[in-house]
1. helix-only ellipticity at 222 nm (-39500 (n - 2.57) for each DSSP H run of 4 or more, over all residues; to 500) computed as -7000: which structure among P, Q?
2. For mean count of other Cβ atoms within 10 Å over residues 339-346, which structure out of P, Q has the highest calculated value?
3. Identify which of structures P, Q gives the largest calculated value of distance in nm of label points 7 Å out along Cα→Cβ at positions 123 and 283.
4. Output the label of whichever structure in P, Q has the greatest value of relative contact order in percent (Cα under 8 Å, 6 or more apart).
5. So if we calculate distance in nm of label points 7 Å out along Cα→Cβ at positions 35 and 179 for every structure here (P, Q), which label has the highest result?
6. In terms of distance in nm of label points 7 Å out along Cα→Cβ at positions 67 and 411, which of structures P, Q is highest?
Structure P
Amino acid sequence: MTRPPGVLVDGWRRSPHQDAIDQLRRQVSDGLAAADPLLSGPDRDRLVHELVGKALNAHAAARLAVGQMPLDPPVEAQVAAALRDAFSGLGPLEPWLADQAVTNLFLNGPVVWVTYADGRKERVPPLFASRDELVDLVRSIAARAGADERRFDRGVPRVSVRLPDGSRLFATLLSREPSVSIRRHTLLDVDLDQLAARYGVMDRVLRDLLAAMVRARKNIIICGGPATGKTTFLRACAKAIPSSERLVTIEDTDELALDLDPAHPDCVAMQAREPNVEGEGGVDLAELVRWGLRMSPDRVILGEARGGEVVPVLNCMSQGNDGSMATIHTSTSKQAFTKLMTYAAQSEQRLPFEATAPLIGAAVHFVVHLAWSADGVRVVSSIREVVGAQGTEVISNEVFTPGADRRALPGAPLRAATLDELAAAGFNPDLLQGW
């Protein structure tokens, strides 16, 4: 990876020509602020090029007027490229996001950490010259993310954006320095076969079983800790859905991108919307689920359950939209039930555990837990079959349990009726014999 030139000042990377870059960046930023906020991508890029050229010409004229030489042509070209990248591209982030080995990028102000697919984590030199430069780039990226208003200032000190390559950027101004976290999604077109054969997430028996669960229209909760591959796994499971089915995806920030996959020609992707400057127009995930059910979907897919939206999703799963899926953050497969009940208790309906447990028992068929194996591979670690509820408890059988290396091993047998349904969906029950 090429390291950016410059020297460190207060921890930030300062170019020898940083004062000129800062001045010109402010001029371009002011010009963009005065432009149409709904300017399309290509039109906005053309305006950026025009504003950069005008700013550089004005800068050269101002220097000549006071008897100073303008920037040398090679330096001016570097400054122009830096300005264009800052407002049209991803700036200093660009080379890192082009590296397929990079899985995450964390910027704690000037302090930058990179994690890699092999599990390595290393600190790299600062990428930005100042907090203002970093904040300006985040604002520019947010402005180009789509038609929805994505503010990033002291009034709205956080923003979540899907980058062009499918990665998710989250930034906040509530820490000592601006903080930016970028989660990479490098496996946008992967299926269960590839996860099994190429990446070792599961063996062929689990691959066939999971594909049959999807084809049999089982409602599945995919859970696991941070960075265990839940979104990628959900996307791979969705590959097993017949292309004739109508899907509605619900997300806080568009990560699944199933509507862009030719395998899902009838897919509506909905994304939560932040309130506007006046505090109006916000649409949360719970409301989107209700909207989605009015679109006559065959399945509803929730990118991540983390609040009151679990109630409409569970209702959706139990009223005919079988085959729906969602992800949730948990440490174990069993903890998924507690998290779902806790979120339901925090919802607008304020459902008590006594009401939520039977709802989960009727709605959810399987819970699949992902974890890191002992040798550093993302794997399927546990699968639970939900069999009902009693009082405040969801009753389930752990049909695959974590082994010593955290990879799933056979546990309790599947119920006979479930096995018959999976067999009808193409699963060979003989694969489970003697495993």
Structure Q
Amino acid sequence: MLETTEFALLRRIAAEQAERRAPSLIAAVVRGQDLLWSGARGNVDGSAPTADTQYRIGSITKTFIAVLVMRLRDEGLLDLNDLLDKHVSGTSFGHLTVAQLLAHTAGLTSESPGEWWERAPGVDWPALVESMSREPARHRAGERFHYSNVGYGALGQLIAELRGMSWTSALAEEVLAPLGMTRTTAMPAAPHAPGLAVHPYADVLMPEPTPDAGAMAPAGQLWSTLADLARWVRFIGGDTAGVLAPETVAEMRFPAAVEDGMAWTSGYGLGLQTFRSEGRQYAGHGGSMPGFLASVVVDPTTTTGAVAMTNTTAGVGVSALTFDLIKLVDEYEPALPVEWVPQPSVPSAMLALTGEWFWGPIPFVLRLLGDGWLDLRPPSGTGRGSRFRPVREDVWEGLEGYYAGETLRVHRHADGSPHHMDLATFVFTRTPYDPTAPIPGSLDLGTWPTEG
């Protein structure tokens, strides 16, 4: 990167580490498949932390759990609308759906009953289930967003039940190994940073405990490195290496619930936090455990993302830091548009679909995208529009907005030329209200006035 860009990034993390009194702080910026920049301040055991130094990543663990659940869904082993009871029996909250647990809309208590679980040795699954039997729901299922660490403990058990192995084994085999994330582990492996607390009114440190969280481990157990989390940022942005389909990760990024009401600057999808800032939408997750703070964020549109980790319990704004790093890079060195390359040819039956169509009197324009995809939207750019991916011959599925999940069908003349399109029962024709098309409601009331 340009020296001015690198200095601006270093200045930002240096100010964060000094002003917020972080024992150590490490950060990186990613774009596409490239690690553009990394920097560190402070020290771990007398030396500057490196891209191979482990930090505990807290609730970023939940994103890995969610990926394992979505793999089970894509394999047909569960449905997101399944009740937990279908796969994990014997709980007092088996009536909740998998999707509600993923999106924190199940209404469960935020923390497990008993001791402060983040600082105490964890109990096993039967003990957690027994303790939850005395806990009433905090909210009606589906009513609102309410963050629940317990819900992810349940999802970890669901993974174990359906895979016949621990969630950590499934994670290592199905996700970490294919992505080359060899330094992401359930317990710390040297070199790693110690968990520390900074006194609020004096520049002194106190060690924090880092116990095994037991049945609550799926909510925040993992340790990772800058290099591994940089790869995870790429994954969240869509570079999935076959671990999940990019479309599934996009589904995870889509907000299922809003965290901050009318402001809608932050929300939650299926295991991923979503954010809106200055006209851009981001995805990722924050993490905190005693002694550690971490954040991963990416703008899927530009693929610019950032990672930040520190070994202090509180005080460092790692989430704001990651956003600032992304914005600095995009301001100083914006990504170039992907170079346009013409296609050598397109099927004649597809080319015949292009151009102007009408929904009643309203004009739409259909364009061909790569790999048989379509784009249909009003020429003004406002109103209902979507991309459509091919399902089978002359059938496509909508991906965005009003038409997400809806079916587009092309009906042809005997000679193969397109006659009309049906989109979720709406009939699109080549001319406004084509009288030869099967438009509901009949056109017998009249025709367009003409002369001659």
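1. Details: P: -10500; Q: -7000.
For helix-only ellipticity at 222 nm (-39500 (n - 2.57) for each DSSP H run of 4 or more, over all residues; to 500), the value -7000 is produced by structure Q.
2. Values: P: 20.0; Q: 6.9.
Sorting by mean count of other Cβ atoms within 10 Å over residues 339-346 in descending order puts P first.
3. Working: P: 4.4; Q: 3.5.
Evaluating distance in nm of label points 7 Å out along Cα→Cβ at positions 123 and 283 on every structure, the highest lands on P.
4. On the way: P: 11; Q: 16.
Between P, Q, the highest calculated value is found for Q.
5. Values: P: 3.3; Q: 1.5.
Answer by largest value of distance in nm of label points 7 Å out along Cα→Cβ at positions 35 and 179: P.
6. Details: P: 8.2; Q: 4.6.
Result for distance in nm of label points 7 Å out along Cα→Cβ at positions 67 and 411 over P, Q: largest is P.
A short reminder: the numbers here are calculations on the coordinates, not readings from a lab. Values in this document were obtained by computation on a predicted structure and should not be read as measured data. Cβ atoms are built from the backbone, for glycine too; each structure is taken alone.
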